[in-house]
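A.B. asks: What follows is a set of structures for review.
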Structure P
Amino acid sequence: MSPKRQSLLPFFLILPAIIFFLIFFALPLISGIQTAFTTPEGELTLANFEKIYGKSFIKAVFNTLSLVAIIIPIQLALALVIALLVNTRLFGTSKFLFICAIPIALSEIVAGIIWLSIFTEKGYLNVMLHTLGFLKQPTIYLSYEKPATLFMTIALTEIWRATAIVMLIILPGLQMIHKDYFDTADIFGASRLQKLRYVTLPMLKPTIRTSLIIRTVLAFQMFAPVLVLAGRAFPVLASETYRIQFFTRNIHLAAAYALIIMVISTAFVLFYMRSLRTRWSA
């Protein structure tokens, strides 16, 4: 192979990835931004953002941010604990990992239906409590009159469904930490808690940053469990985007909603990149 062809080889190897990115990410993004700032007649306008601003929009933003604020820290903590347990490689940890990863194989709709079967009026929770004598009549948990219960149920569903995603990102990062660091800490008499604080967590910072970015972006796209469990009683940004697109058939308003989701997600990504920088990436 000639030197010229050899120098061009890396560009040819990444060409399929570039084409894939342009077709499925860049072009739809440009089209979405253009749609959000135009009228059906093609004129530039900010009216789409003015129309969506109201009580339903504020409620959707509040609900979405509240879910993210609760779900992400709990999932990160649970994922870290599970990854640390699996990394001990004690007897049964491989089976424990398999059990924890099962929810990943389920779609969001299926996960929502599973938890719906637990919390409905004739669901497993009411049946169990009634059988044990704690309830005389079924309790209605999923109701617009009980927003706190709806919030808790949706949060539990997402924590159960997607914690394994964070765990499977953290576990390889944990396994890549060289044993020499822990041996050195043992020489200086560090306790397990000190090794976790001063060795494990600092070395995991890039992995934690990656997991937070991926999980937060996915959390802002949360839609199916909310739709199954609450319908319109608990609006979030993604469900409002779906409603506007498929029920009002207004693609311009839906694009404005989608653009807002992207802007908020990007703000979180920049925050993570800034706050979780390592010395070598600063």
Structure Q
Amino acid sequence: MAAVTDRVFDLGNISGIEKPVSVQEPYKLASRNPNKKNTVIKIGNIKIGDGSINVIAGPCAVENRDQLISIARAVKKSGATMLRGGAFKPRTSPYSFQGLGEEGLKILAQAREKVGLPIVTEVTDEESLPLVAKYADVLQIGTRNAQNFNLIKKVARIGKPILLKRGMSSTIEEWLMAAEYILLEGNEQVILCERGVRGFDSFTRNILDITAVPIIKHLSHLPIIVDPSHAIGKWRYVIKTSLAAIVAGADGVIVEVHNKPKEALCDGAQSLLPEKLEVLIKNIKEIEGYVRNCG
């Protein structure tokens, strides 16, 4: 430790260095040091991390063209800023719908062309990465791959913005260390996403860790959004938990929306109807000014 301290001290004697700052946290690049401003990520005309609140919305899975185009138009009309949709779906059960693959990606691209919203979709493995990267504006690392560091590094090298979900059993430090892998590859476009952690209560799908939002804001310069749909697993609680996330300081939310949730091939129980999405965004706009001023 003495040797490290000596080296830091010596830096202060080098011409051009005003003051050496030692970063104690293991996540050196993700850490909020005294001179680090908030990272602002640009996706087309959208900015995440600049104080504005973004809503990413869409179905859990792309099922067919008509379904997605209809939902995409509703998402656009509501005032959401990005469209989400799964083409490759890593499911707990091998018998569940696994996604349409490249066909789903092509449909997402068609929806983007129709409504003008950037698309967010998940990368599930190294094999499908080039294909997903070809179509997506934002590459999502899901909870099951939150510590798949080989995949994370390869996704980082693509150079596109990455939405990094918290692992279902990850501590905050482990989550930030996963982000560190991306930053170390030279990709600074990292959006953290709190999506709930494992708990003992089976009433909800997971436990939404709202406290992670102000903690991340304190520890890191990276923007953070919240996914209440996967955290709660029941649509009726999504609006209020979304608002709680915004009040806690989140840069936005990502929610699932479906025009026929009872017929959805994936996660219909946690999907908002389009009219409920409009209510959510209206409520967010009503509190946005207060949140900006509450510090």
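What follows is calculated from the coordinates using simple rules that are stated; it is not laboratory data. Source: prediction; values computed, not measured. Cβ atoms are built from the backbone, for glycine too; each structure is taken alone.
A.B. asks: Given that distance in nm of label points 7 Å out along Cα→Cβ at positions 202 and 242, derived from a single structure, equals 2.9, which label among P, Q identifies that structure?
C.D. replies: It was calculated from structure Q.
A.B. asks: With mean count of other Cβ atoms within 10 Å over residues 138-145 computed per structure, which member of P, Q shows the largest figure?
C.D. replies: Q
A.B. asks: Another question about this same structure. Ranked on percent of Cα pairs over 28 Å apart, which label among P, Q comes first with the largest value?
C.D. replies: P
A.B. asks: P, Q: which one has FRET efficiency 1/(1 + (r/R0)^6) of positions 26 and 122 (r between Cβ atoms, R0 = 35 Å, to 0.05), as calculated, at 0.10?
C.D. replies: Source structure for this number: P.
A.B. asks: Which structure, out of P, Q, was distance in nm of label points 7 Å out along Cα→Cβ at positions 34 and 170 derived from, given a value of 4.3?
C.D. replies: For distance in nm of label points 7 Å out along Cα→Cβ at positions 34 and 170, the value 4.3 is produced by structure P.
A.B. asks: Here's another thing I want to ask about it. With distance in nm of label points 7 Å out along Cα→Cβ at positions 114 and 210 derived from the coordinates and found to be 2.6, which of P, Q does the value describe?
C.D. replies: Derived from P, not from the others.
A.B. asks: To test your reading of the models, identify which of P, Q gives 28 for relative contact order in percent (Cα under 8 Å, 6 or more apart) when calculated.
C.D. replies: Traced to structure P.
A.B. asks: One of P, Q was used to calculate helix-only ellipticity at 222 nm (-39500 (n - 2.57) for each DSSP H run of 4 or more, over all residues; to 500), giving -11500; which?
C.D. replies: Q
A.B. asks: Shifting gears a bit: Ranked by mean count of other Cβ atoms within 10 Å over residues 42-49, which of P, Q sits at the highest value? Don't skip to the end; give the middle numbers.
C.D. replies: Values: P: 12.9; Q: 16.6.
Largest value of mean count of other Cβ atoms within 10 Å over residues 42-49: Q.
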